[in-house]
Structure P
Amino acid sequence: MNQQQLEKYTSAITLSDMEIFVFPELIYSLVLANIISPVIWKWRNLDCFKKLKQKNSYRKLMRLRQFIMDEFDFNLDLETWGLTSKAKELKRFENLISTEGIAKSNALFGYHGDKYYFDVDIRKHFGLDKYDSDIIPYWKTETIEAMNAFRLKPGYNTAAGECVSLAALYVAAAFIVCEIPLEDIFMVLTPLHSQNFIDVKDGVLTNNRRLITKAMWFNGTAISNKAQRALRNENVTIVAHPTGFIHCMYDTATINKKAYQYFTKKLGSYLSAPLTLQVFASFLRSNRQYQKFFQVCRDCHGQPKFLKAEVLFHYEHSSNYRIADTTFNKLLADVSEEDFVPYQLPDRIRCDNLDELIQKHKPDLKNTRDKSNLIKFFEPVIPEPQRFVDRLADFVYIEPKLPSLEKNFSPAQPIEISVTQTREQIIEYLQQIRSGNTTADLAFYSFRDMQTCDWKPFIKAALERSPVSIALTKSMSIEQAYNWLRQLQNNSIYDEKRLAQPDEVANYKTGDGLEKAFLLANIIRNRNPEQHIKLTVDNSDVILEQKNKYRFVSDKGFKKVIDIEAESQSY
């Protein structure tokens, strides 16, 4: 491998936020690594999914949501995978992408987002504000095995992962468990978030552990408002698909152009809603400061009675019934008679009059004339009616900031796997195409298949990008670190001939003897870069040699001799 290829392949091992931004094909390699892992395939045999075998994909997807919410936590501990430096990361990629471009699009290198993010101090919200020097978190994405291994960490009762990990997990699980074709799933990455658009029914967005349907997107609740933050306020940096990717900064896109055009149309439809009374009620639910300008009218034995809108929203908050939908009358029935008055409240707009206007004229808030008519309707009661209507328009129409279609579309060989295939058939297919498909080839590196992959990227990552194990053993001598490793459980988080990185061993306090040997090599190399290290693996026997010999026991069954030279960093 040349230096650029080596950086890409070693990035497939570590999968940091920065690495995925520079090498966007890595995000789909992680998806494929999860698909060929045995972990998610076992979910199919769980009772909660076996019961849904004959149900449609949408029904299975809704059950998958609950499963993921029960079994996974959202992990936003930025230092889970240790610290690095801006200078070090920028040096790695200086020939691939500009420093200015990274700063505009990457949260760890100065990105702040638009005005909304400045207003809410988003860097402080995510804990990024304390990284105002050269030192930054090594923000890393986890495979399904590493996500499951969080159960071994103190303070975690479930599996866990950050947003990119959860997005990749959802794609693989939707494909395997819900039998949704990969062609119907588009990964959407922004500087501060990662989610997926799934083309079922009116569309579904994944958002960390949750799923957001179109109806939920426009319901005006706090959860939905939070789910909207990325697409409302950030530029989309990468869209990934089995046909390829498109990147905000790269002139060439490998995604199929028609597929991308279809996605932009479907996402645009998902993010737009016609103005109805129900949607208007959601707007008021989200913008409570305007509720005081509206009232609800109810017929009571032929006589009108009136209710302040904010009072009704208060009742709704603790009810299963909702304003302006099919359960509206049941909600009204729960309201105390004392809250109704027999006269129309002054300086408030009647929602039944608004509903009549909406149904008669069907105003389009993209249309200047329709907006002007609505402004006139609200003007007698609402201060700054122009601003009010503009905010309403922003609520019902979101324009995502997607990578431009003005790219050089150079389609790559697509990943063509089917929901009818078995795991073994998918692995065989990916093995067959990996020589001509970089994404498929990289998937086996993310999968950590050391039987079929070049070891150089794995070793380079282990010895150059494992800061947790260095920090954890800082106060130990080499002998003490060796004894500490021998006391850890001797179980790998990866099955068969797959290997964990040193920091996975350090974080989860478990590892195969060969994995422990790499961790010890990382400590030695960090303390003495001139030291020559030799690793001899003979089935169960692993010997690390430098000035002294350190012996470990492995169940991985490899036979290999690895020389780690001084200075030259040849492995």
Structure Q
Amino acid sequence: MSPDLRVPWRGAVHGLTLADLIAAPVVVPADTSCEAVDHGFRTEWTVSSVLVEPREPGGRYGMVGRKDFLTTMTGRFGFGRSLWSRRPVSEIARWDAQRVRITDALTEAAGRLTSGDGYADMVVTGPDDEPVGVLDPTSLMAALATELAHQASHDPLTGVQSRAGFLADLEQLCATARATGGAVALAYLDLDRLKEVNDSLGHPSGDALIASVARRLSAAADPQDALGRLGGDEFALARLLGPQDPEHDWRRRALDLGERLRALVAAIDPALPLRAHSRASIGIAVGAGALLEHEHLLHEADLAMYGAKKSGGDRVRLADADAPMPIARGTLPGRAVARLPEHLAHGLQVHYQPIVTVSDGRTREVEALLRVRTADGIEGPAGPLARALAMDRALDLDLWVLDRACADLTTWDAQLGADAPGVVNVNLSPTALDADDLATRVLAVVGAHGVDPSRVRLELSEMASDDQLARAVPQLVLLRAGGLRIGLDDLGGALSGLRSVTRLPVDVLKIDRSVIAGMLSDPVDRMLVALVGAVARERGLTVVAEGVEDAAQYRALREAGVPMAQGFWMARPMPAEQIGAHVGAVPS
């Protein structure tokens, strides 16, 4: 009946098992007197319950809980011992105690506990169904709370910190560096072949590769390092560098760390098939000084990693190699690139819907719309938007669309000349408004393509809350100061949006498609179109009508003086290479 049966908990991350929570049980024969058990509890045993042998061969074990037993022996008027001392303990034992297996997960044991008839000790049995210990509820629930807290901050596949957990550790390292005068070296890793492994061998082999890389990185990490899986095939390791080292040594040590990690990832793991191996592109950033900030440091390392990947992969690149220390928050990177994890970017495309001037029907602008290519064709953006939101990568996804839109704009300029769309509209997710470096990152992406910022308009989602919009005003002001235009999307669908016009630094108002659909038959919708137009004229703003479905709506907008419109009647969203065919086209 030894309890030392170390069977791993299925799905455990932190490694806690029921075997960790129990001690060797105290077992007494069924005919043991209550007096002997009383003496044992008071002088010898420290357990919360003792087990009682079955009354007949093959029967259940009974249980006697310390607290209830001592209460019974005391009795209501102090005569309990005189009544029970000579009786066998089997008469006072519980024979219906809950039972759990030593191999059960903590959550399974907790489920048994809550489904029973009380918050009481449980019998833990081994593979032979014999008892190996007693599990008390307090220890179980404390262990379960610890386990769940660990899972919340750790990646379930690899056991290393999740993105949220890593960022918390990185923030603490940066705070320590600022306080001590030290520095933080950050290595950002991206596997070069995960997609190839997944496509050729299947996702289980890809998962095995990711787990193998995590094990090797964990072995290379110092106890004080921060290590995490940021998502998909991306990892990061951060290390605190001491203030006693000269600045140039910080960079050397950071590059040495990167090269060591690169070699570790490239090494052969005998547990993996040869075709399931990968090398890694690694970006290194070093930060120090009073302005050191963890999110900016991560962004710099991410950019450096992308540069390593664009250079062929399997290499290490240092961010801002020629920049003086310290790395300061708010500096623009030399090359702004919008990256996404491979599994999130897979199949993504950007299509464009023309926006025409109502007076002549010619395409003057386009709206960039995220699409996904699947085996069944082209689908909308709901899937990737939900995944990006769950991974806290909504702004990264918006920047990815912006990056492609700016690239396509420069291509149209080269191909179409003066007939190229003058403005590209890009949607901004509500959670992107929460980023305190929104303006810096957006302007960096636009500047990297050499695009005139006035030709880019960011559309604020109608799903953004009033609080989000209010907090984002400083960033929106910076964006407008940088030359970008701001649009307020789907106006009129909710009257509350009209109030935002006076509070936000916007240039364009877009009338919701539901209003356009009803303006021919509903006097309220006609009034809303007129109201939005009046507000726009008073404040010097442009109006765009969305969702134009037929010629009658188009004519009504022209009569109402709405200057611009988009909708299926003019053109559906299309790939970038088809835009040229619609430039100058006039709806008939």
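The numbers here are math on the coordinates, done by the rules we state, and not lab data. None of the values given here were measured: they were computed from a predicted structure. Cβ atoms are built from the backbone, for glycine too; each structure is taken alone.
One of P, Q was used to calculate FRET efficiency 1/(1 + (r/R0)^6) of positions 221 and 445 (r between Cβ atoms, R0 = 35 Å, to 0.05), giving 0.30; which? This figure was derived from P. Computing Cα extents along the principal axes in Å, for residues 85-284 alone across structures P, Q gives 52, 44, 39 for structure P.
Match the computed value 3, 14, 18, 17, 14, 13, 10, 6, 4, 1, 0 of P(r) over Cα pairs in 10 Å bins from 0, in percent to one of the structures P, Q, and report its label. Checking each candidate, the match is Q. Work out which structure the value 9 belongs to, where relative contact order in percent (Cα under 8 Å, 6 or more apart) was derived from one of P, Q. This value belongs to structure Q. One of P, Q was used to compute mean count of other Cβ atoms within 10 Å over residues 421-428, and the answer was 13.4. Which one was it? Structure of origin is P.
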